[in-house]
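Right after this note come the structures.
Coordinate-derived values only; no laboratory data. Computed from a predicted structure; not experimentally measured. Cβ atoms are built from the backbone, for glycine too; each structure is taken alone.
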Structure P
Amino acid sequence: MFEYIDTTEKLREFAIKISNSSWVALDTEFLREKTYYAKLCLIQIEAEGKRACIDPLLIDDLTPLNNLLGNPDITKVFHAAHQDIEILSQVTGVMPAPIFDTQVAASVLGYGDQMGYARLVEQMLNVKLSKTQSRTDWTRRPLKKIQLEYAIDDVRYLAQIYPKMLETLTSRNRLNWLNKDFSRAVDPKTYALNPRERWKKVRGNQVLNSQQLAVLREFASWREEKAEKSDVPRKWIISDDILLDFARQQPSSPEAIGDIRGINPAQIKKHHKQWLSLIKKAQSLPESEWPIPPRSKKPTANQNLLIDLLMLVIQLQAKKHGLTAAAIATRKQVATMVQAHKNRLSDDWRGELVNNEFAQIISGEMVLGLENDKLTLIKNK
């Protein structure tokens, strides 16, 4: 059973019922195909056996929810929290903290890296979730009973998983491993938008040189600001392919702009002055201010040997602690570390598992060897 909450008064009454809870399970349904910002369509919540689907499209005032999200004495439980936190904080203006993310916890408990919710529910509770409503348009009203039941399952089982995880993490002394992950998840800087960095997300940017990237940066920044202001998807303003063509061709007149495929006359008439100005601005920059091409150099032969060695260390530590190696680090992450001439992976639980071993391997204090026919780290004599 669950409540369907579509008025501020109902929301206030429900918030009072669960106000003394130490934790609440939360999930959201949203769409972002037609907007820049994700459109929050439904909020599912459970606390102390009380469940509700909260309809933000019909509720004028979400203040009772804001108070709940901002309560430091209530842990907000999510699965794969990033998007839920981003959307809730945008809509309410409140960062939901503190949090617990069952996806992150799943990696610490050895269930697997980046574990999906349905798979986690099946592994931990032996329940197979329905996927019949995965393509629902959550903006349409009224919502059908089958849609609401599908949505509420996201917190029904989340509320069962959390206590089990909490107990296991505590018994294994791993609860504090998650502190830095969860702190990053509720840091506003994690969700801050920087239009000047959006060029790095443009598909195909790796084919451009530094001077062309300077032009791409101006256009990507302009598109980002315009999309945000208009609340429409970036591609509705201008596509990645056209941005790349502007950077490559750098037209100097409206006629030259018209030679770029995919731009219509109305767009040229409306934006050509701005576009030409962006190109001139980028062209006037000194070389020292051009972006650095994002091409990564391949590791040298010696670096690859070291990366292979460190990956073995990761595999040994993962096996020792009942984790997947990918939960600690990928080969790409280790390669980045080695190419930067560093010997520390990170400052969180992942680094704590391997940083000392990395330093000892690199310094020669420890080596990989066989003990009782098992590969292990041994002191170098």
Structure Q
Amino acid sequence: MSVAEKIECAVIGAGVIGLAVARALALQGREVIILESEEAIGMATSSRNSEVIHAGIYYDTGSLKAKLCVEGKHALYDYCESHGVPHKRCGKVIVATHDGQLDKLKALQQKAVDNDVKDLIWQDQKTTLEMEPALNAVASLLSPSTGLIDSHSLMLAYQGDAEANGTMIAFNSPVLGGEITDSGIRLDVGGETPMALDCQVVINSGGLHAQRVAGSLKGFPPEMVPDTFFAKGSYFSLSGKSPFTHLIYPIPEEAGLGVHLTLDLGGQARFGPDVEWVEEIAYEVDPSRGDKFYDAVRSYWPDLKDNALLPGYSGIRPKLKGAGNPPMDFTFNGPADHGVQGLVNLFGIESPGLTASLAIADEAIKRLK
């Protein structure tokens, strides 16, 4: 790997964010290569989530999560329409199951307004139960702009746009390390055909591995690499038909949005994710974790039958803080932060990353300056 090939832009990671970034760069007429350690696109966080298009309700006002979720939501619906990506604007019901939760529900409604989400509808008990008779609820918020998306179809569309504009994807090509040089950023790439790339621009959208990649670059300030924490979330599928036509969410909890009910585009219901702090990346679902789901779900759906939940799948969210800490914002670590021209690291890109993907791509490119 002594002789390096010169390339204008390298994007690390072919998840939904990496593909969106590569697409945006390619549409600017730039030369782009995507480096992906796996054998296909979207093998990690991007394909292991609820596939929900989020409205932008929950995030701290003024945060990047709030801003980019709302911007990304509008852009994503337009993109799905223009590119034929399967999706459904099905709406979501956020449920207060007893009077003690009403203040939290009102606070969520105000936060939504502060975040420029102005379509939430307060529903009393009668209206809520007319809409979803199987619920236990004293009141709810209806979010009409929440939806569902086929995440794999979205990633294929991003990939198609990027490749149509000249992007190359190198699968089975992990970034092993690199260094900051006088002329740019050198990346050492492994796989069956190892190579070295001299890049003018590197966008590190490595997801769960983004911190490891940044820390492997010689000359990059180590104090700029945050710690990595993994929050595993397991999902359980409902055997039988769902009585719900909307997504059903409880009042949010620490590190997540609670054990909520989502639907796939075929109407099949699934519950999750829960929160399990783990040290390693492993996706097996422990069937015993489903035991705790029953009480959580029955708080808003009392008629859930015993043995109705089947182990589904799991995902892992890249967190910047561990258990007991409030959620951190998206982190765009660019030249203005670390002083290395042409390098932007994306850290802690979890939910609502899928919804915000187009906006995240634009923001990452802005941070190059």
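Results, tabulated for the structure shown:
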{"item": "Origin of the value 0.05, where FRET efficiency 1/(1 + (r/R0)^6) of positions 26 and 122 (r between Cβ atoms, R0 = 25 Å, to 0.05) was derived from one of P, Q", "result": "Q"}
{"item": "Source structure (of P, Q) for P(r) over Cα pairs in 20 Å bins from 0, in percent, computed value 29, 55, 15, 0", "result": "Q"}
{"item": "Per relative contact order in percent (Cα under 8 Å, 6 or more apart), the highest-valued of structures P, Q", "result": "Q"}
{"item": "Among P, Q, structure where mean count of other Cβ atoms within 10 Å over residues 226-233 as derived comes to 19.0", "result": "Q"}
{"item": "Structure from which -7500 was derived, helix-only ellipticity at 222 nm (-39500 (n - 2.57) for each DSSP H run of 4 or more, over all residues; to 500), options P, Q", "result": "Q"}
{"item": "Parent structure of the calculated result 20.4, given that mean count of other Cβ atoms within 10 Å over residues 138-145 is the read-out and P, Q the choices", "result": "Q"}
{"item": "Structure responsible for 2.1, with distance in nm of label points 7 Å out along Cα→Cβ at positions 50 and 114 calculated and labels P, Q on offer", "result": "Q"}
{"item": "Computed 1.11 for Rg/Rh (Cα atoms, Kirkwood Rh), for residues 74-281 alone - originating structure among P, Q", "result": "P"}
